[in-house]
Each structure stands twice: as structure tokens, then as C-alpha cells.
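Read-outs throughout are calculated quantities, based only on the coordinates presented, and are distinct from any laboratory measurement. Predicted, not measured: the structure shown is a model, and the values here were computed from it. Cβ atoms are built from the backbone, for glycine too; each structure is taken alone.
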Structure 1
Amino acid sequence: MSGAGYRAAPWLPGPHLGTVYASVARPWPRPPFRRERWELPDGDFLDVDRLPGASRGAPVLVISHGLEGSSGASYVRGLAAAAGRAGLGVAAWNFRGCSGEPNRLLRQYHSGETGDLEAVVGRVAAEDPSRPVLLAGFSLGGNQIVKWMGERGDELPTAVRAAVAISVPFDLAACATALDGPGFWPFVYRERFLRRLRRKALAKAADHPSAIDAAAVRRSRSFAGYDGLVTARLHGFANAEDYWNRCSAARFVAGVRRDLLLLSADDDPLVPARSIPVEQARENPKVTLEVTRGGGHVAFVAGTPFRPAFWAEERAIAFLLDRLGSGRR
């Protein structure tokens with residue numbers, strides 16, 4: 001369970017400074033993405049950014065971003081750049097409505113949406129059935145990966161060799177409670193996410209006024225309220241609690257049957273340490289759980305102010321390359 005290889009940056013003390021720095025202030029790698037639009041059978045679409053330059057037959061890393069992120073997020077770009085340096089191909093996909101253009105259908109994305117992930121992996125695998133596919137996800141995207149791997153178990157596509165999930169919200173109810181709690185920092189995180197979510201929901205309400213209560217959405221100031229009004233209603237859950245219970249990654253860890261690395265920080269301000277599924281991971285030989293001392297949420301900043309390093313991205317690539325080299329399934 002040890003994350004002993006990480007040493008938190010002393011110039012970013014505490015969980016919040018590192019989290020904010022990694023989100024809004026880190027130097028952005030700019031890998032030369034090439035965008036592709038993939039049409040879906042239900043009439044919607046996904047925008048996927050590919051990284052050219054990998055050799056023919058090279059493994060491809062499918063990268064999933066976090067809540068209200070995109071393939072343009074600094075952490076996605078950082079991991080994609082590291083993957084490119086390691087000779088991997090990259091497919092960084094955007095959840096519905098996250099690529100800068102609204103998706104066509106009323107439905108959106110959520111923590112338990114694994115159908116779109118499966119579609120992306122299936123298409124990447126079909127391009128070259130002999131080519132290994134690797135997975136990496138951050139926060140909500142990591143929750144989707146763990147859930148999908150646990151759902152599919154031994155039936156996971158054979159092309160998928162290994163995966164990494166970083167800062168996973170293992171217990172969605174616990175994370176919602178943390179975000180909806182009192183104090184300055186929960187307010188900052190909560191409003192940053194909800195401002196964007198409300199904007200998207202209100203755009204949907206303008207086209208589908210009977211499906212979304214626009215006035216209630218405008219008033220919503222908590223994840224409990226928003227998930228009940230929008231996420232649950234649009235995606236077939238009874239209420240917010242039903243959504244959280246059915247989609248939390250922790251309950252799927254036991255079903256994972258391919259090598260999976262889980263990276264968490266013990267001071268993650270969005271994911272309470274008590275929600276990390278230590279026992280479930282310990283009992284599954286396919287799961288490696290590393291909990292670092294410090295690191296914040298999707299941050300894990302190391303190095304100096306002039307040469308910052310991002311440990312989780314480096315650790316993810318090292319783990320995936322090791323699993324490719326071992327040939328384990």
C-alpha cells in the first residue's frame with residue numbers, strides 16, 4: 001500500500017496549495033494532439049485527441065479526464081507527453097459535452113458511465129487487434145475505469161493489459177459530503193465544479209424544459225442537490241444516493257481481473273482517506289494500491305518551483321511499461 005516513492009513539494013505545504021497549483025498554475029505540456037470525432041450508435045459523438053508519432057503496433061494509452069475536465073487539462077497533457085516519450089500511442093478522449101462543443105443528446109456523463117469508455121477502448125483495439133491497450137484515468141475518469149474493469153472482470157477485452165487510476169472518488173457519497181461541507185476550501189472546489197455543471201444543465205433545460213427544472217438548477221448549491229436534480233434524473237437513478245451507491249468505484253475493486261494501479265493521497269481534500277478501499281485492494285492480487293503521504297487531489301507535485309515534477313504521471317507510465325514487459329494478464 002505504500003506510496004513511499006513520492007516526496008511532496010515542500011514549497012506547496014498542505015493539500016490545497018498543491019491541488020490548486022496542479023490544476024491552474026502548472027506549466028502545460030503541449031503534445032501535438034490531432035482531434036478525431038467519433039460518431040456513436042445513439043446519434044451522439046465523442047471527440048478524441050490522438051498523439052501521432054508512435055511506431056506501428058505500439059501500445060496505445062487511453063486517457064480519461066476528471067469532472068468537468070477535458071483532453072486539454074494539464075494533467076492529461078502531462079501524462080500524454082510522458083506516454084509519447086515512452087513510445088506509446090495516446091487516445092485522450094473527452095466525455096460527452098466536455099470537448100468545447102455541447103453533445104447532441106439530453107444525456108451527459110457521470111461517474112458510473114462505462115459504456116462510452118468501452119466504446120473508445122473497442123474502437124482503439126479494433127484499429128489493430130494485436131496492439132496492447134492501456135488505460136489511465138483521473139478522479140471521475142478513474143472511477144469509471146475501476147467500475148468498468150470490475151463489472152467486466154474476466155470478460156474485459158483481451159487487448160486491455162493494465163490500467164492506472166489516480167485520485168479516485170471511491171465513495172461518491174463521502175466525496176459529496178466532503179465537497180458540500182462548511183469552510184472556505186470546500187466552497188472553492190464546490191463552486192468551481194458546480195458553476196460549470198449548472199451552465200451545461202441550463203443549456204440542456206433550454207432545449208428540454210420538461211426534463212430539467214431550470215429554476216431548481218439555478219438554486220442548487222450542493223452536489224447532493226445537483227446530482228438529485230440532474231445526474232440522477234437524466235441517467236435513470238432514483239435519486240442522488242442511488243447514483244452514488246451504484247456507481248462508487250470501491251464496490252468494484254474486488255472484481256478487477258487485470259493489473260490495476262490505484263494512486264491516492266492521504267490528504268486528498270476531495271476524497272476522504274477513510275473511503276480508500278484498503279482491504280478490498282489487499283485481497284485482490286491484481287490490484288496495487290499506493291497511498292502517498294501528501295499529494296492533494298490529482299496533484300502529487302514534487303521537485304522545485306523552477307523544475308516541478310508530477311510524480312503520479314511518472315509512476316503511472318513506469319507501472320504500465322512494467323506490466324507490458326512482464327506480459328502478465
Structure 2
Amino acid sequence: MDACISVSDLRKSYGSVKAVDGVSFEVEYGKVFGFLGPNGAGKTTAIRVLTTLIPPTSGAVRVFGQDIVRHSKEIKKRIGVVLQEPSFEANLTVERALELYGLMWGVPGEKRRDRARELVEKFDLESFKSMKNDELSIGQRRRVQVAREFMHDMDLLFLDEPTVGLDPAARRTLLDYVKKHVNRGLTVFFTTHIMEEAEYLCDEIAIINRGKIIATDTPAGLKQKYGGVKAVEIKLKESTAQSVMHLIRSIAGGSAIETPAEGTIRISSSEAQEMLVRIIESLSKNAVQIESVSVNPPTLEEVFLTVIGNEKA
């Protein structure tokens with residue numbers, strides 16, 4: 001089966017500015033593809049091209065196996081789009097706006113009303129469903145903006161920073177709802193600045209900077225490739241951290257060493273596992289009892305900063 005999205009050497013320029021500079025990637029059906037990058041990296045421009053809002057300068061882009069320029073109308077019928085810019089019907093109540101959006105997509109009456117009721121419940125809109133959109137907070141408007149996209153059936157959903165302005169509980173509700181639909185076959189193209197969201201939701205991630213993709217892999221694959229420094233944490237049973245610090249330093253050398261709590265030592269090293277073996281051997285020889293040991297992998301945020309930092313170097 002062809003990929004849901006297939007991009008080959010995509011370029012989009014505004015005069016001399018290369019917003020997207022020769023990117024290529026594929027998104028499989030039924031997967032969540034994360035597109036991560038700093039501000040101005042080219043994420044939103046790429047989404048605007050993929051959703052047929054603006055034409056590419058050059059390159060080939062196919063969605064559902066169809067060219068986005070020649071078949072834009074057919075493609076638009078099968079996608080949902082939530083862009084960063086606020087979008088709402090100011091003088092309509094939340095409930096009425098949802099139903100109107102369903103009507104625009106040709107959703108039959110009873111199905112439209114049932115779906116609106118479901119979304120009011122799932123996105124926790126009940127307390128303000130009778131309020132007009134221009135009376136809502138930024139976070140409430142964002143929840144409505146995302147919720148209404150689910151008023152119609154779609155095969156592919158583009159989410160550009162969908163959780164901006166949402167509190168942690170609302171963010172998790174949104175992500176869980178998206179994940180449920182992905183399990184039913186929905187494909188999602190997702191951008192975010194919150195790395196925990198990307199790690200929670202995405203099957204594959206591309207990191208883009210200055211219009212170019214500089215890394216692509218699964219979240220676990222990116223950590224393995226670019227993780228580098230890992231954190232070793234040792235908790236002692238009776239001894240204080242300071243009492244064995246000379247032993248730790250003799251092995252850890254120039255590695256960063258912290259004592260976040262009494263009896264706890266944390267060391268950051270690119271050779272964490274090898275170093276941990278030597279430390280355990282040394283502590284054992286000196287009759288120092290260990291309560292627990294852990295090696296913590298790098299976070300996706302640390303990986304992201306490493307990849308972007310390498311690109312700037």
C-alpha cells in the first residue's frame with residue numbers, strides 16, 4: 001500500500017527565503033507522524049503545502065496517492081486541519097458552532113446532533129456549551145477548534161500546535177481522544193513544542209530546522225542515536241553521599257556529579273553503564289551498601305536540543 005503522505009524534495013520559497021528546503025519523508029496510514037522544530041523552522045509552511053492551502057515551489061507531494069496540486073479538491077474532502085491561528089464563529093454558541101460545522105460537511109441531522117453531544121462530553125465543553133465563542137478563554141476556544149474537526153469523518157488529520165493554551169488535564173484529554181481515533185485507523189500529522197506530547201503520541205518523528213529535516217526516527221530510535229549522556233542514580237542505604245564522594249570522583253572523572261538528596265548520587269555520563277559497573281564494584285569493596293541503582297535514558301527534549309545544537313555548531 002502506498003504511504004498516506006509521500007513527500008519528495010519539497011521546496012517552498014518566499015522570494016529569497018527558503019521556508020522549506022528540499023524535505024522528503026513518508027507517513028504510513030494509521031500512524032502519528034510528529035514534525036518538530038524551533039520557531040521558524042518550516043513546520044507551518046510544510047503543513048500549509050500538505051493541506052493544499054499554498055502550492056509548493058517545487059518537489060512532489062502525494063496524499064492518499066494523489067498529487068496535491070492536481071487533486072486538491074478530492075484530498076480536502078478526506079482531511080481535517082487545525083492550524084495555529086484561532087478559528088471560531090464569534091456569534092455562535094459552542095453547541096451551535098459544532099452542529100453548523102457538521103452541516104457544512106454534509107453530516108446527516110441525527111448523526112450530527114449525536115456527534116456534537118459526544119464531543120461536548122469528551123472535550124469537557126458542557127459548562128460553556130451555551131456560551132458564544134467570543135466569550136470564551138483562549139484555551140476554551142482551542143478545545144472547541146479541535147473538537148469541531150471531529151464533527152466529520154476523515155482519514156487524515158493535521159494538528160499544528162493543537163494544545164496551545166490548554167491546561168495539562170485538557171491536553172491529555174485531547175491527546176487521548178486523538179489516540180483513540182488513531183487506533184481506529186486515523187492518520188495524524190502533528191506538530192508541538194511540548195516534547196512529552198510528541199513522545200506520548202507519535203510513532204515516528206522528524207526534526208526540522210532551517211527548512212531541512214535533520215533527523216527522522218521513532219522516539220526510542222532518536223534517543224538511542226542522539227541520546228549520548230545518560231544519568232546514573234545511586235541511592236545508599238546508610239552512608240551519606242559525601243562520605244563516598246572520593247570513590248565516585250575517582251571513577252567518574254570529569255563527569256557531572258550531583259547529590260539531589262541525602263544518600264543519593266547522580267552522575268551524568270556518555271558511558272553511564274560501563275561507569276556504573278565500576279562504581280558498584282568500588283562501593284562493594286569498601287563495604288558501602290546500596291539501596292537502589294538506576295540508569296535513566298535521555299528525555300526526548302534533551303535529544304531535540306542535542307540535534308538542534310549539533311546543527312547550529
Next on the checklist: Looking just at relative contact order in percent (Cα under 8 Å, 6 or more apart), which of the labels 1, 2 belongs to the structure with the highest value?
Outcome noted: 1
Next on the checklist: Given a value of 137 for volume of the Cα convex hull per residue in Å³, for residues 78-181 alone, calculated from one of 1, 2, which structure does it belong to?
Outcome noted: 1
Checklist entry - Of the structures labelled 1, 2, which one yields 24.4, 77 when Rg and Dmax of the Cα atoms in Å is computed from its coordinates? => result 2
Checklist entry - Thinking of 1, 2, which structure, once FRET efficiency 1/(1 + (r/R0)^6) of positions 62 and 302 (r between Cβ atoms, R0 = 30 Å, to 0.05) is computed, gives back 0.70? => result 1
